[in-house]
Structure I
Amino acid sequence: MKKAYLLTTFVLTLAGCVNFAEQPDLPAVVYYVLEDPSPATAETQVAAEAPTLLVLDTTTGGFYATDQIIFSRSPGTRGQYQFARWTERPGKRFADLMRARLDRQGLWHVSSAGGQVRGDMLLDTKLVEFYHDAASTPGAIELELNAEVVDLKRHTLLGRKTFRQRVPLKTFDAAGAAQASNLAVGQVLDELAAWLATLQ
C-alpha cells in the first residue's frame, strides 16, 4: 500500500499536479497593459445635433477570450505565453480604447450599448486574430478586426469592413510583443475612426 502511494505521488509530481513547495527558480508572471499609443488629447466638444454612436464590447473567438498573450510558431497553431499576460482581456480592453478614441474625435456622442441611451448608429466589432507570429525571429503581431455599423433608425447596414495590421517586433520576447501589440491597436483604431467618419 505504501509502495503504491509513493509511486502515485512520484507520478503526480512529474506531471506537475502536486507542488510541495514554491519554485523560486521560475520567473514571475509579468502583466502588460494594452494601450493606444496615439497621443492623449482633450476630448473635442461634440455638437448637440451630432449622432449618437452605441459601441458594443468587442467580441473574440473562444481561444482569444483570455488574458494570456497568444503566439504562433507555425501556421494553424496557437500557444500561450507562460509568464506574460494582459491586465485585461483584449476584447474588453480594445472596446474601451475604441470608445475613448472615438470620444476624442468629437463626431459622435459615444456610449456603450445596453444602457438607457438611444442611439442613431451601432458599432459591432470582433477581434478575429490577435497574436505574436513567432514563426521567424523576432516575428510580428497579427491583428485582424471585423467591424459592422448599423443605422438603428432605418434598420439597415451602413457598412462592413475588415482591418488588418502586421507590426514587426523590436525584441523577441513578451515585452516586444506587448509593444508591437500597442502599435497594431493604434493603427487599427486610426483606420477604424477614419472609416467611421465616412459613414456619419
Structure II
Amino acid sequence: MFDHVAKRKDLEAIAVKMNERNFEVEIVSTKKEALEAIKNSLPNGAEVMTGSSTSLKEIGLMDYLLSKESKVISIQEKINQENDESKRQDMRRKAVTADYFVASVNAITEDGILVAVDATGSRVGAMPFAAKKLIIVVGAQKVTKNVEEAMERIREYVFPQENQRAMVAYGMGSMFGKWIILEREAFPARVKVILVEEALGF
C-alpha cells in the first residue's frame, strides 16, 4: 500500500498544488537526474548541509559532496572531521542555518503538503525557517492521499525500516521525536522540491 510508485501525471498534478503553496518543483525521471538537478541548484562555493537520508545516499549525493568534482563546501564533512563530541553538537546546531540544506521527507500528500519525522530533529530542524535555501528530494512512492495517511505511512511503513537501519548504524533504535509538516512557504524561491519518478528511500 505504501510503496506504490505514482505516475508522472499524478506528480504533475501534485506539482501544480505545490506551486500554489509557494514551493518550486522540478520533476525528474531517474535518481541520476535527481542528482544533476541538485548540482544545478547549488552555486559554486555554497555551504551545504545534508540531513541524514537514505534517499540522498541512493542518488549519490553524499559521494558527490566528498568528490573532487564537487564545487561546494560540505558542512557535514567538517562536522565529521571534528573529534570533540561537544563541538560536533554545536556545529550540528549551527548547520541548520546553512545557505543550502538538502534533505528528503517521509511523505507528500496529493495536495502538495510535505511530512517528515526525525528522532532528534537534526534532519528536520532546518526545514521550517533556519536554512536560507531548502532542497527536498522525494521518491514517487511517498505520495499519500492526505496528512493523516502520511502519518500512517510513516508509523506503519517507514518507521520499522528506519528503526532497523538505526540499529545497524548506531546500535540503537529510532523513535518518533520531531514531526514537521510543510504546508506552505512564506518566502518565494526558498524551497525547491525535486520529485523523482522512481522509488527512493523509505
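Hey, distance in nm of label points 7 Å out along Cα→Cβ at positions 48 and 192 derived from one of I, II reads 3.1; which structure? Walk me through the intermediate numbers first.
Details: I: 3.1; II: 1.0.
Of the options listed, only I reproduces it.
Figure out for me which of the structures I, II the number 10.6 belongs to, where mean projected area of the Cα convex hull in nm² was derived from the coordinates.
The correct label is II.
When you work out relative contact order in percent (Cα under 8 Å, 6 or more apart) for each of the structures I, II, which one comes out largest?
Checked I, II; max of relative contact order in percent (Cα under 8 Å, 6 or more apart) sits with II.
Computed from the coordinates by the stated procedures, all read-outs in this text should not be read as laboratory data. No experiment lies behind these values; they were computed from the predicted model shown. Cβ atoms are built from the backbone, for glycine too; each structure is taken alone.
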